[in-house]
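In what follows, structures are represented as structure tokens.
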Structure P
Amino acid sequence: MDLWLPPPPAEFRERLQTFAAANPAARLDGLAALASHNLSPAQTRLLAKAAVEAMEQVPADGLASSGYVKVPIRIMAEWTADHLLAPLVVAGLRRRLLLDIATGDYGSLHQSLLAPPEGQLPRFILFLLDVDRRLESVNTIGDAGASAQWVENEMAEIDKLALRATEHWQATPVFHNYISLGGNMFGNHDTAIGTGPAARARSMNAALSGAAAGGGLLTWDLAGLAADIGRRGLIDARLWHHAKMLISPDAAALAADQLAALLGAALGRSRKVLVLDLDNTIWGGVIGDDGIEGIRLGQGSAEGEAFSAFQRYVKSLRSRGVVIAVASKNTHEICTAAIRQHPEMILKMDDFACFRANWDNKADNLIDIAKHLNLGLDSFVFFDDSPAERQLIRQELPMVAVPEAPADPSFYIDCLAGSHFFDAVSLSAEDLQRNEQYLGNEKRRALSNETRDLSGFLRSLDMTITIRGFNGLDLVRITQLINKTNQFNLTTRRYTEADVRAFGDDPATVVLSARVRDKFGDNGLISVVIAKPVAGEGLSIDTWLMSCRVLARDVEKALMKALVDAARRRGAGFLLGYYAPTAKNKMVESFYKDQGFAPYREAEAPPAGATWWRLDLTDYAEPTIAANMEIVE
């Protein structure tokens with residue numbers, strides 16, 4: 001299917017049968033491991049069937065504790081997509097998404113949307129539009145005004161469908177972009193003349209991208225996939241005319257993986273960290289044997305230029321917020337000297353948030369890097385040219401994503417980009433500053449090691465904690481935090497940007513966000529609190545989350561004080577807190593107890609393991625906070 005997936009195990013069917021006898025959670029883990037292979041269509045169908053059966057057997061609270069998330073999806077289609085369902089289930093499983101897919105009536109988008117939703121509401125509604133009919137519905141050749149009007153009319157319908165999906169079904173709408181099946185009307189000058197179907201498709205896609213940037217919908221980039229593999233590779237014209245099958249069976253797995261990556265990114269499931277080997281990964285040759293002069297990098301050879309291109313790509317990932325680290329079996333001093341001294345080296349030491357060049361087991365090094373960054377291993381991607389090292393990580397750390405690096409470095413970029421592990425649906429200011437924030441953490445850690453008194457250390461940081469409501473400029477970052485934060489997250493509820501905007505606009509709901517700056521730099525927006533009114537003149541904390549990079553720095557105390565003050569201004573007499581345990585948030589199990597809350601048993605009965613807490617505001621004791629506090633009304 002793709003460059004980045006390893007071939008399936010020879011004993012695929014035997015493993016599938018073995019997993020069938022395991023308990024549901026172990027079965028899902030085994031099936032997810034099988035999903036991370038380049039499967040044949042027959043293997044994909046078998047695995048999808050087993051995955052659907054397994055997800056039906058795991059209780060909802062079991063899913064939360066196992067790291068999987070069940071995602072109901074509704075497909076509303078004007079073209080045939082049955083052959084996409086199995087690849088989509090498998091591609092979701094690859095990302096620990098259990099996609100529960102339902103289909104609406106074929107060809108009746110508006111009628112299906114107006115029908116009363118039944119059962120569980122979908123998290124996403126996927127609209128599969130007959131773009132051929134739409135593009136060919138009018139002839140605008142030579143008439144730029146008519147072409148622009150067609151785009152405006154199409155977007156008006158898209159907006160109407162998206163609004164109904166959002167308001168009536170409480171779902172995020174997903175639209176694929178437009179591809180002209182007829183190709184360019186004017187050949188090489190189609191873009192210049194700009195009034196044929198292909199030109200209108202490009203204009204339409206630009207409009208869809210603008211709508212997606214505004215947060216109202218998601219765009220599945222089929223046009224980008226067609227550009228990558230060729231329009232004829234994506235669409236078989238015979239199958240389109242015979243069966244209204246827009247995506248050919250040969251391209252189904254690629255398209256499904258691209259779609260699953262989009263849904264995963266919207267749910268905060270994209271990876272955050274790229275861990276690289278060095279020898280034959282970012283340069284050619286073995287630095288310990290060949291020396292700085294002997295490694296192949298940059299001008300002078302095709303191989304050296306391929307490694308330079310890969311370094312540039314990695315650098316671009318870093319610039320958009322992916323954390324870069326190194327785990328290499330090498331001598332530290334030799335490697336760092338090469339990075340600092342080689343004239344063609346594009347990646348510099350400051351580009352790496354962690355650098356582990358030693359002779360330790362790479363699995364141990366990855367565990368150490370995860371602890372150092374305070375990030376889960378399931379946010380890691382490990383890229384190494386050695387098949388043995390890749391197999392080691394897959395076996396010892398199955399939660400780490402391990403692309404199958406090609407033998408030729410010319411294809412490294414295609415491999416990593418094609419994996420879609422770092423897909424994003426938004427870009428915030430914090431994304432652009434992330435690596436600098438981790439470098440600042442290194443300086444804070446060094447200072448902490450020199451200081452034995454915690455309060456003295458916190459005072460020495462000269463921190464300023466700025467707390468405010470939801471500013472429109474921060475909506476992207478707030479939504480990112482809500483959908484990505486797992487460890488310091490008391491309820492792990494996920495919301496769309498539209499939801500976040502609605503919370504901020506509701507005068508009865510208390511919304512707080514916190515930024516932290518110190519003498520080493522700006523940590524950015526790192527915490528979010530949402531509290532809703534409840535009967536009895538109180539507030540119930542719906543969401544409380546915080547980035548782990550500012551743990552134990554009094555941010556939670558400052559936010560609690562701000563929340564109590566806001567509750568009192570609204571006449572509230574108490575706060576309710578809810579803790580829902582997951583596989584990752586045990587660290588906040590005692591959070592409410594530590595903040596002075598008492599167990600509360602009069603609220604609705606929580607699921608197994610979850611707890612309710614209550615704080616009477618008359619009992620609140622204002623804490624000592626080792627930071628400057630700035631409250632922005």
Structure Q
Amino acid sequence: MTNVLKPWLALLLFVLGASTPGYSEDPFKLGQVTPEELKMTAYAPDTSAAAVVLYDLGESSFLFSKGTQLQFKRITRIKILKKNGLDQADFVIPYYRRADGNKEEVLNVKGVTYNLENGETVKLKLEDKAIFDEKQDANWYLKKLTLPGVKVGSVIELTYTIKSDFIKLLREWEFQHTIPVKWSEYRVGMVPFFEYSQVLHGFHPFHIKDAKIERKTVAITWKDEVGLANIEQRGALSMSVVQYQWVMKDVPAFTQEPFLSSAKDYLSKLEFELSKVQYPEQKPQFVSGDWESFTKELLKEEEFGGQLTNTAYLKKTADGLVAGKTDSLAKVKAVVEFVQQNMHWDGKHRIYTENLRKAFDKQRGSSSEVNLLLTALLREAGVAAQPMLVSTREHGRPMVGSPMISKFDYVISYVSVGGKNYLLDATEKDLPFGMLPLRCLNDQGWVLQAPAGKWVPLTGVEKNVQLVSGRLKIQPNGEVTGTLTEDYLGVPALRARSAIRSKGQETYLKEFANAGPDWVREGIKIQNLENLQEPFKKEYQLNRTGDSAPSSLLYLSPMLTHGQDENPFKLATRQFPIDFGTPVEETYMFTYQLPEGYELEEVPQSSAVTLPGNAAKFSYMTQMVNGQLQIISRLNINKTFFEASEYGNLREFYNRMVAKHAEKIVLRKKG
């Protein structure tokens with residue numbers, strides 16, 4: 001943006017002057033650690049905290065000395081309180097670079113560890129050789145470091161500066177972390193030419209939220225054409241700058257709660273989205289929401305769409321896979337199965353790939369390489385396949401308002417056959433055709449299909465089904481024997497098959513045989529281990545030893561080893577929504593042959609609980625059938641996403657299920 005100032009420069013040129021600081025003190029100095037911080041042994045508001053952020057300050061401002069740049073400075077100070085807080089000394093600073101020369105630079109990285117030894121403060125400085133750079137993908141890099149000499153009791157400080165050519169990437173700020181934060185502050189000096197919308201996440205209130213207008217004079221450079229030469233000119237620019245200040249204090253540690261898709265969506269943080277650029281005497285440029293340009297650029301990107309244009313090396317493989325097949329769906333299934341079985345996913349979530357052919361030859365790669373290869377092979381097989389961008393649950397919900405590649409971290413493949421859409425992922429060898437892993441079930445994904453692309457929902461259509469049935473016999477001495485069958489579909493089936501693949505079948509069966517202190521599983525048989533489209537099935541004998549002689553009273557938990565013994569929702573209140581990802585269906589059906597000469601003293605009563613709108617239902621039924629006792633428990637979670645306001649009902653729903661599953665059968669000897 002070197003020349004963008006030039007048309008109206010004459011209006012704003014002044015003699016070169018010193019910049020008027022927005023704040024009276026320079027906050028970016030190390031060494032302001034107090035004796036009290038060094039002697040601190042616990043954080044009073046949260047005595048369980050392993051570490052605490054004492055002070056975290058960020059400041060973003062605009063520079064005009066090399067075109068238009070953003071500058072971000074940060075200083076953070078952390079107290080280590082317990083051994084499991086030592087990992088707070090590890091820092092990762094992401095930065096962005098493009099092949100066109102535009103880049104971010106991480107500068108002036110300085111770190112100090114302070115320890116109290118024999119009453120004296122000892123300082124250890126971070127050395128340059130302890131700072132490492134790592135390429136994450138085509139555009140993102142990581143600067144990694146660990147502060148030296150950190151132990152329980154240490155206070156650590158880190159400061160760094162990032163200069164960026166990307167005015168769209170105004171740094172977001174996280175006020176909340178996995179450890180408590182005593183003081184977190186973000187300052188932005190907003191110049192009049194750019195307009196950003198602010199998106200606040202989380203629930204913690206601001207301690208300070210302020211904005212004041214200040215007159216600032218900044219150094220600028222621009223280029224003038226003198227003959228055939230470009231001459232760099234220097235001057236100064238005076239403007240009104242809005243100095244924003246946001247502060248949160250005494251922010252509690254963010255605690256991961258069950259069925260929460262991503263902490264990133266609910267941490268207290270501030271994000272910025274560039275919406276308008278307007279220089280004096282020029283028309284405004286509205287910059288957000290241009291998904292068509294985003295799609296075109298990514299499809300042209302050498303390390304993404306470019307990898308799908310020269311795939312002749314896959315032609316022979318593709319022809320072999322679809323030989324003799326006329327049905328399009330059969331072709332798709334053959335290609336998916338080939339990639340699943342022959343490519344090994346390295347566990348990394350990526351968007352870009354430097355060399356898809358190299359990944360194919362090595363038979364190994366990231367999610368991008370596995371699924372871009374799947375897309376390329378499908379195309380070579382004559383199937384219209386498109387790459388699809390996904391933000392995994394861990395990465396956070398995608399930002400649908402503005403196209404930002406950083407808001408995605410994963411690629412899958414999208415095909416439409418016979419009027420039906422299929423979302424395909426070949427990273428997992430045990431994934432049934434057309435099913436996505438749970439990590440991908442996160443709102444919606446972006447299909448990169450010329451000319452404009454489109455959003456497609458990622459909601460799981462395949463239920464998590466668990467069906468357990470058994471016929472058991474109770475002996476007068478309390479011994480119980482019987483045969484049980486377990487059927488799984490969806491995520492439970494995927495987990496079971498993946499566990500067998502990683503542990504080995506022998507180890508898996510050995511662990512499964514141990515059913516706890518009272519029960520033993522024997523004669524275990526597994527079915528449909530490789531047949532992914534059928535339910536994964538286990539059949540086994542379940543036994544409980546009894547006493548040496550008959551008892552006058554016999555007790556049995558009729559849910560055997562399958563009872564819901566605790567409520568996953570332990571907190572009295574919750575600020576975050578609940579996301580199950582997919583519908584849930586669990587059915588348990590047990591039939592008991594009672595011992596002769598005994599009668600039922602107590603038996604759980606039939607009951608049912610239903611949430612409003614049939615969002616979830618739990619039913620428990622007891623009945624006598626042909627002289628045998630039958631227990632049937634059913635759980636259906638029909639709605640996958642519950643708002644925080646529905647938490648109380650859902651928690652009570654689980655409380656009732658736990659209580660019912662805990663009830664026992666009591667048998668009394670007659671006479």
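FYI, it's all coordinate maths here, none of it is from the lab. On a predicted model such as this, the values are computed, not experimentally measured, just so you know. Cβ atoms are built from the backbone, for glycine too; each structure is taken alone.
Summary of computed values
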{"quantity": "Which of P, Q leads on Rg/Rh (Cα atoms, Kirkwood Rh), largest value", "calculated": "Q"}
{"quantity": "Winner on Cα Rg over 2.2 N^0.38 Å, for residues 234-305 alone once structures P, Q are ranked, highest first", "calculated": "P"}
{"quantity": "If mean count of other Cβ atoms within 10 Å over residues 210-217 is computed and equals 12.8, the structure in P, Q", "calculated": "Q"}
{"quantity": "When FRET efficiency 1/(1 + (r/R0)^6) of positions 178 and 402 (r between Cβ atoms, R0 = 25 Å, to 0.05) is computed for each of P, Q, the largest belongs to", "calculated": "Q"}
{"quantity": "Test item: helix-only ellipticity at 222 nm (-39500 (n - 2.57) for each DSSP H run of 4 or more, over all residues; to 500) calculated as -4500, pick one of P, Q", "calculated": "Q"}
{"quantity": "Winner on mean count of other Cβ atoms within 10 Å over residues 138-145 once structures P, Q are ranked, highest first", "calculated": "Q"}
